[in-house]
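The data blocks that follow each hold one structure.
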Structure I
Amino acid sequence: MPYLETNQKIKVVSVSEFTRIVNQAVSEIEPVWIEGEVSNFKNWLNRWIFFSIKDEFAILNCNISKYKFESFGFELEDGMKIRVLGRPELKNRGEFTLNVEEIQLCGEGALKKAYELLKKKLESEGLFVRKRKIPDFVESIGLITSKSGVVIHDFLKNLKPFGFKVYFCDARVEGMEAVFSLVEAIKRLNKNMSDLDVLVIARGGGSLEELQAFNNEILARAIFASDIPVISGIGHEVDVPIASLVADVSVSTPTAAAIYLNQSWESLQKKIPYLEEKLLAHFDEYLEFSLDETKTLAGNILNIFEESMKEKINLIFNSEKYLTAVNPERNLKLGYSIVFNQKNKIIKDINQIGIDEILTTKLHKGEFLSKVKKVEKEKQK
């Protein structure tokens, strides 16, 4: 066996230096999507979450910050098939791991499992119980959906002409950015148009994979936190999306959402002839009642007036009798006369008369003058 000379010097490095060299080399590797099955998932209470992904030949340790993981809005469990995007790193302890940047659920089974885990979690917190009443006779609507596609057209086409005001807010409804786009739309309308009657979150039909954004914890909590009541009009094949379970009203499609909003106005429209008839009937009843009241009041006034007139007539009659009785003219007719002095004052006492005084005597018919020749005063008794 030949002898190998080792004249060339080989650099000796420390363990930490070696891990630094390796990490420097692998840092130049572009992030890569890796698909595998979740194992050893640990959602600890610290800042990091640790798990592994594996296939039939190998296993890869992974870690991700708790904050980053929660931003995905779904739960993981051992056995679920996922894709992870990350960069490799050799830890100081010599452990090779993947620093995960993104996670995607992979396959119908993983999506179904994540759906059930999140549904159980939110149901235990009571997010599906609260249902606020959608106002009767909605006028202003905030519509959240994608500007591309037929959802807007279908929704508006099925709204009847009851004077609705629809304010559109564009949002992604599928893909990695859909969750945050929908959440931002909800927050924007709550902040800038808080007087809206209702929000409608709409999307056409889709599979469980296509509806991932609507089975997301972040979106579910944003709907629950909305001050404006929410109607969910999301098409689905079998399982009702988590977003629809949290919404105040859930219907199967955007078209169904429009039909729902028409209902209170249609009900009123159908009642208008009945209400008109009822109003006129009440008016006739009120008019008849008012007429009876008027007649009664007029009768009372007339009675009061007649009683008052009787009293006045009696007063006048009695006054006339009295005046007639005390009228000096009446006494003159009986043969009495009235004597006036030159100052036209009635003589009532002999002491008011002087000798040669000219007096006027008034009779029933006519009067005459006389000159006093003699005065006989009444003797004192």
Structure II
Amino acid sequence: MPTRSGLIPRGMAALALIASLTLSSGLAPSIHAAASTTPLYIITGSDVNVETLFRDTLIPDFEKAYPQYSVTFTNILHGGTAMQTQVVDNLVAAKQVGKKSIDYDVFEGTPNGFNYPVGATYKDYFLPLNPGNVPNASRIDPTVELPAAGYGIAYRASAVVLAYNSQQVPHPPKTFSDLIAWIKSNPGKFTYCKPNLGGSGANFVVGAVRSVMDPMQYQQMATAPYNKSFEKNWPKAWALLKSIQPDLFQHGFYPSGNAPVLNLLSRGTITLATAWSDQSLDALGSGLLPKYIKLTQINPPFPGGPTFLSVPKLSQNPVGARAFLNFILTPAEQAKIATAIDGFPSINFKYMPPSLIRHFGPIATGYDSFWPGGLYSTDLNALWTANVPS
């Protein structure tokens, strides 16, 4: 979920914001459209591997399949408030000065995760997206689409899974309660990172929170407005996590990030850990993790995170934007996405080729898509810090 930020520009100051996508030094170089074709403008805010995926695979494939379009692609350097200040605020500014269209057609992000002027919402600035206008979206599990509230299309994802040393853990835990029991029976062989410094640790903590919540209430958090009352049973989760602290590596050492946890696992210092699926698959492929490290998913699964693409209302080419979204949801392009970045496809695995399913192995079962993030994650990080570590 993007970080919410700051002030919305007003009046004449807004004019300066909508001049072009290249007005900030934070923008990566663009692929420019040819004048003889219909332009399409795509803006992402991701790391280098995703930028390469768009530049080298998705956009060339789309332009070959749809030669009537020529894409201008810009990747805003990942992190911070860039997508708010360099895209969403520009959309707001353009609307304020009466612009009828702007050169933003496909935008990476969930519109409902940003700030808008008082009295306005994301529905005032983005177009609804669904299988009716993006037919291949019917291949996506509806629960995956929930976080975007009908205004974004998931195109890739990753999930937290269990990574384990198969030489020492022949039968990994199958449920969260099994995992807690395993930790207590194998002291010093498991740890998780600080939840505010890595999603693999945060989603282990989410597993503890989910285990003490009413299942219906847990699911409702994904769609209902933020409500502190949903957190009433969370103290039980802190007590549970406190109870296993003596059985963690070094009696409660919490690494500062996802990568340090994998480093402990690769050295054999620990034998079981929560880890991101894409990061683990990439480390296995590059040899950073030994081949005897295996991945599995518990039931119900740990949370994962889809990444969405959306279409602004001021898009100068909404038809082309929806054509692009529909194209990258084809099984062939989804397989390329999954292969290139070791991320989950957004469409159901049943549409994927057998070779890709074998690559993902036991974790091809998917992930829990109900955790809403946002203010709940802010609360989770703060309450864990206050109540769990010694």
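Remarks
- Given -9500 for helix-only ellipticity at 222 nm (-39500 (n - 2.57) for each DSSP H run of 4 or more, over all residues; to 500), calculated: source structure among I, II: II
- Structures I, II, by FRET efficiency 1/(1 + (r/R0)^6) of positions 175 and 367 (r between Cβ atoms, R0 = 25 Å, to 0.05): label with the highest value: II
- When relative contact order in percent (Cα under 8 Å, 6 or more apart) is computed for each of I, II, the one that comes out at 24 is II.
- Set I, II, criterion mean projected area of the Cα convex hull in nm²: the highest-scoring structure is I.
FYI, it's all coordinate maths here, none of it is from the lab. Since the model is a prediction, treat every value here as computed from it, not as a measurement. Cβ atoms are built from the backbone, for glycine too; each structure is taken alone.
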